[in-house]
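Structures follow.
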Structure 1
Amino acid sequence: MEWGWGMRKEQNILAISRRTQHDQKHVSNDAKMFEMVVLQLGKIGYAVKQIDEDALAEYLDSSRPGRIVSMAQRPENTALLAQLEAEGCVIINSFYSVMNTYRVFMALRLADQPFPFARSKILSSLVEEELENFEEEAYTMVAKTLGEPFYIKRGDIHAAHPNDVVCIASRENFANALEDFRERGVRAAIVQEHCEGTVVKFYAVSGKKFFHAQNFETGITVEFDTTALEEQAERIAGVLGLTIYGGDVVITPEGDLLFIDFNAWPSFGSVRDKAVPVMVKAIVEVFDEERMTVDTLSDTGETI
């Protein structure tokens, strides 16, 4: 079925918003940012169709988009995006990059890379029926390897519930966190070392087009020179394949950087107004580059 929005196909964009999460404030920030992006894309001449990520399967029964901006993160929905990418659809952020931000995959992807990323281990036995011995042995092993306290974090999508990231200081904490994960259907987790220092949250658009860093607790823009932080974040984002991204980093008492998380399409918080025009420009550049490639192939008589 053709899109039929009254414009050429290369001017059509499917915008996929993120499924509602537990934290309503976070949902509101995400929604505001994404609505601003969609609105600006419309103002510069694109026909944008917006749907919720859980409507994607039904939508694809009757349409095959060629360009997508997507905040989808649930495995069942990103699997559909993988199929679309295989068919030639251009997606920002790509299926590949979104999967790389699932913590279990990020732990694997960055394990052998020369980046200052906090030591992380995949916890693979959450679904075992008999967990008493596992919990005892796992806690002892993790505490010995990573030290105490350490963190247990949901291993797939980024934090969507207050208990998706828990600081563990005892075996009892560990057992309770695992039980909570099982009750909520969380089947993947990582454990990560606790790093002393100041936690900084950052937002960015690849290509060093935009970068903002702020204190995680206060939200106040950091006062130090962020050049080294931006360069390292850009390198890691390049490995993960991210265009629009954010994350958290610890600034140690010695002034070193230690990254603890990366995610796709963060809310951009208080800097949305400044960031959205840059995001839109970056999106258009990616889509225009793809369109120019198609046009060039057409001019040479190649089959598209």
Structure 2
Amino acid sequence: MQALADSFARIAANVETVLEGKAEVVRLALVALLAEGHLLIEDVPGVGKTLLAKAIGRSIACSVRRVQFTPDLLPSDITGVTVYNQEHGDFEFKPGAVFANIVLGDEINRAGPKTQSALLESMEERTVSVDGTTHELGVPFMVIATQNPIELEGTYPLPEAQRDRFMMRLSIGYPGVEAEMEVLEVHGRGDRVASLQPVADAQQIAALVETVKGLHAAGPLRRYIVDLVRATRVHPAVELGGSPRACLALLRASRAYAAAQGRDFVIPDDVKALVQPLLAHRLILTPEAQMSDHSPADVLDELLGFVPIPAESGPQPRAGA
């Protein structure tokens, strides 16, 4: 398990060379990768949303495709299309942008609902169905989408079905003074991402993903996850709470989070650290709660203080270990 933690730290350090001062954001993004999840990065322009996605792609020697979502983008541009090959006298499939290990969807909310929905099958089942034929996607497969929550003109809000398929929603935020000075030093001389060298490949990431799946999560801890998600469904300020998919995502991400710290079992602190990025974007508050300036983050903070924490959830370290 220490080898996994070392690999995780190596990739994170590589990404952080171009995204200064955002170690926790980088860590959570890589947790989503190892948990086979997808990432929605939502923040104001110019803080490094696309930079983070590109840096992750460059740090792993695997296929990366960037899709600029625009109002005239078609679903077939995402999934692919079957065309007639006159030379062979037969139809053949031309893969779309989704056929890559890491797919960067830039400004995803600028495409229409029909085009956004073209990602639904691939994000959930890791397959693409075109003209009655199902095509398997590679391993690993991750969608990293960005959107700007401030400028809403000419945008189409993501439907709840698609928001629920994103394992995490992250905000990068503005850098601190020292980090911003470092940005001027590093990026003022050219494109640092272009010179970024990979420190892992697709086969290594696929092996790490399989390792993460085998991490121990005790019964009381799994019950803790279920209790947390179920509590969002009955909270008086919440109109729509977390789904069973949210439970699965929280368990998978907690395993990856634990593995990144060199442990082969999950503890409640792993779950608590991931509740906000995994559940906040899945909650819809009642109109009354929204008018009272409540936020999903407020609800989740309240639930974390209310839902009982299991006393033991994994093997306990030996004295002196």
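Every number in this text was worked out from the coordinates using simple rules, so none of it is lab data. Owing to the predicted nature of the structure, the values given are computational and were not obtained by experimental measurement. Cβ atoms are built from the backbone, for glycine too; each structure is taken alone.
A few comments on the model shown:
- Highest-scoring label, criterion being distance in nm of label points 7 Å out along Cα→Cβ at positions 17 and 137, among 1, 2: 1
- Source structure (of 1, 2) for Rg and Dmax of the Cα atoms in Å, computed value 20.5, 73: 2
- If relative contact order in percent (Cα under 8 Å, 6 or more apart) is computed and equals 23, the structure in 1, 2: 2
- Source structure of the calculated read-out (mean projected area of the Cα convex hull in nm², for residues 57-184 alone, 9.9) within 1, 2: 1.
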